[in-house]
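Some structures to go through are shown next.
Taken together, the values in this text are just the output of simple stated rules run on the coordinates, not laboratory data. A quick note: this is a predicted structure, and the numbers were derived from the prediction, not measured. Cβ atoms are built from the backbone, for glycine too; each structure is taken alone.
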Structure I
Amino acid sequence: MGSSLAWHLAALGSTEVTVIDFDLEGTLSSSELNAGGVRATFQQPLNIQASKVSIDFFSKHREEFGYRDCGYLWLVSKDAQEGFRKAMQVQLAEGWEVQDWDLGQLRKKAPFIDKTDDLVGACFAPKDGLINPNLLKNYYRARAREKGVRFLDRTQLVGAEYQASSKGWKLKFRTFPKVLSGAFKEEVLTSSPNQAIGQVGAITEFTAKRVVNAAGAWAKQVAKILGYDCPSVAVRRHVCVFDSRDVDLSPYGMTVDPSGVYFHPEASNGMAGIASPDDPEGYSFQYPGEDFFTEKIWPALYERSSGFEKLKHLTGWAGLYENSPDHSAIIGEVQGVGILPGSLYDCHSFSGHGVMHSYSVGLGLAEKMAKGKYLTLDLQPFSRDRFLSGNLIPEGAVI
């Protein structure tokens, strides 16, 4: 999000744009650790629109991002059929193609799914797909650097003060050595920003007229330092890679099972995950290993396909979602915290769909900051003010 926004700000004429991050390469960022899905199959019109604008851009640069419009296949159980059909009506009304398959169509088009007693059909969105998030992020950064954007690594926000006299921010950062062990980085990113950890870095100060909180899963910590409250929470999610030797998944895209398990091809293997309600809030990157696959993933796959009866866990990892109370993003100007208008902005809490919204949101918020209003897409409903007014954007299509 920060890289996309920086590129678009610079493209619209903003100068002296700087992206500051402790973990710029993203070893532990949600962008690097997610499953790479992009889709517009949401329930809320604005989430659909945000994905549509981004996916249109991805499709024009598919070779650069590894984008494949291989579709999302949502398997539908009887008790969820009505909800899916309501969502499909919204998606179609917003101009996004979705197909309502009965069991015969499902068996014909995805024959490996041969255990269907609990299903009534499926919803298939052919323009949804998969992307390489690392290539996308690097594309944003390369374009941003061409336009003069600076990127500072190993730099962590630890203090902030809004100075009314100068109408700007005084920001305090701790800088760290360029080369850090993975264990040290994890310790920093799972601790309070002001907690003394190992070798404490030097303190550097910057001034800025405008600040954007695009800190992803760490948005709540950054908001606290900047003097306002962020209602979102970080939640650990797991992804695993498995050997699917009896099923060739390569012709397919993302499949979402009623159990909540999702899976898609990953090279010659499969990748799967689930948003488990057992995952606690907080900062943790501990992956439970094969036990997670055996207990959470494999049973659902076994019940869906005879080809999944023999699977082998290969590897896996844990990353962080940042979940807002209504599972929609928080975007726009932060007001009412004793600062001048246009001094502070939110761009976080995407609840697992940040990559797929990164182009449209980066463009939209840049327009708001540089031109004074949203032009391509009206993102105003995503403002944090909705949690005070009660105009929530409850998104149920979250995996």
Structure II
Amino acid sequence: MQLQSKVNTINNKKKIFNDPVYGFISIPHEIIFDVIEHPYFQRLRRIKQLGLTHLVYPGALHTRFHHVLGAMHLMTKAVATIRRKGHEITDEEEKAVLLAILLHDIGHGPFSHALEHDIVCGVSHEDISEYFMERLSQEFNGKLDLALRVFRNEHHKKFLYQLVSSQLDMDRMDYLNRDSFYTGVSEGKIGSDRIIDMIDIVDGNLVLEEKGIYSIEKFIVARRVMYWQVYLHKTVVAAEFMLIHVLRRAKELVQSGHLLFGSPALLFFMEQNISSDDFKNNPDVLAQFSRLDDFDILGAIKVWQHSNDKVLSELSTRLINRDLFKIEVSKTPFESEKITEIKNSVTSMLGISKEEIGRFVYADSLRNNAYNEDKENIRLLMKKGEIMDLAKASDNLNISALSTPVEKYFLSYPRYK
């Protein structure tokens, strides 16, 4: 009877997810099922992958949970390809690299990148992901220790880390296909199966066979397109800056003694300026962070519409009702005279002080770098065995051009007559 019970328990962990992008995704190891079931991981169901992008593309309501499962699925394919080409990946290393990609985004807070530096101070989501992995490894009696080493690039097989974090990683492979699918921006769709089938290992590093060059060219062009059309879409940028300043204003009020509505976890981070040291020295900080998601922020903003503070009320009401700020984009910085003129007009229109105008008029820049030659480059394995950088091997002149960052400038402010 005990044996049968144990078998049933194991079989119950062999779950299958029906994913709209890839079809059926299976869970290959029991520990992965256990991690997915953990409340830390389930929180990702409540964090949208693309933040406020649904205000422009209504279908973009998918979550970080969707994304990391998809990235794990692609990782299983990458591991199978590498093994098929004669390179050893042990069962333990397979578990580790699958767990590393599964947990690479677990440190994202509400609305992901938009509020990454406002919920906490100077702590990246990668750092917080590492703190979560350390805590999970303790809870699972060290079963995530090897995954942590892969995540930190401390394992001797460097290509495992490169599969998790590089310019040819499974993270990018999934988010381009997935974000393209949910936004309907078809230009972002890539041939991930073809690219994964072309990967190989040379001298311990991830490379791509030469015959996959056209697929990888399309991958980089797709990334550039997705940045301008989706991630840095000007209306999305306007909404995200409004969200940033809603939270900053609320935090300013709370820290000056005002009582504001908020969940216990949200108020915990608004009352304090949490740094990396706080995560390391106080276990309660990570516990509080694990209770934060998009619903904490949206629930608070709905209530803040009725705040006595004019700045907080105005920003919150506009954001909830999608009365978004106008945004202008230029190849050159906006002249200070124009910015001053707009600030004066908005100040008069809203009846706010000059000290408060910075919450309503934003001048900043957008940067798009589809292929970053300052990072670990994508290496091609040529037919004669030579290893070449993609930008040098490609006959597509766009690849060299795409390695040069493009910077644009924007000016965002409330519409006025």
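The figures follow:
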read-out	value
At a computed 0.95 (FRET efficiency 1/(1 + (r/R0)^6) of positions 59 and 123 (r between Cβ atoms, R0 = 35 Å, to 0.05)), which of I, II	I
Answer label among I, II for the case where mean count of other Cβ atoms within 10 Å over residues 75-82, calculated from the coordinates, equals 20.0	II
P(r) over Cα pairs in 20 Å bins from 0, in percent derived as 27, 57, 16, 0 - corresponding label from I, II	I
Winner on FRET efficiency 1/(1 + (r/R0)^6) of positions 107 and 155 (r between Cβ atoms, R0 = 25 Å, to 0.05) once structures I, II are ranked, highest first	II
Per mean projected area of the Cα convex hull in nm², for residues 171-386 alone, the highest-valued of structures I, II	II
For relative contact order in percent (Cα under 8 Å, 6 or more apart) computed as 16, the structure of I, II it came from	II
With helix-only ellipticity at 222 nm (-39500 (n - 2.57) for each DSSP H run of 4 or more, over all residues; to 500) derived as -8000, matching label from I, II	I
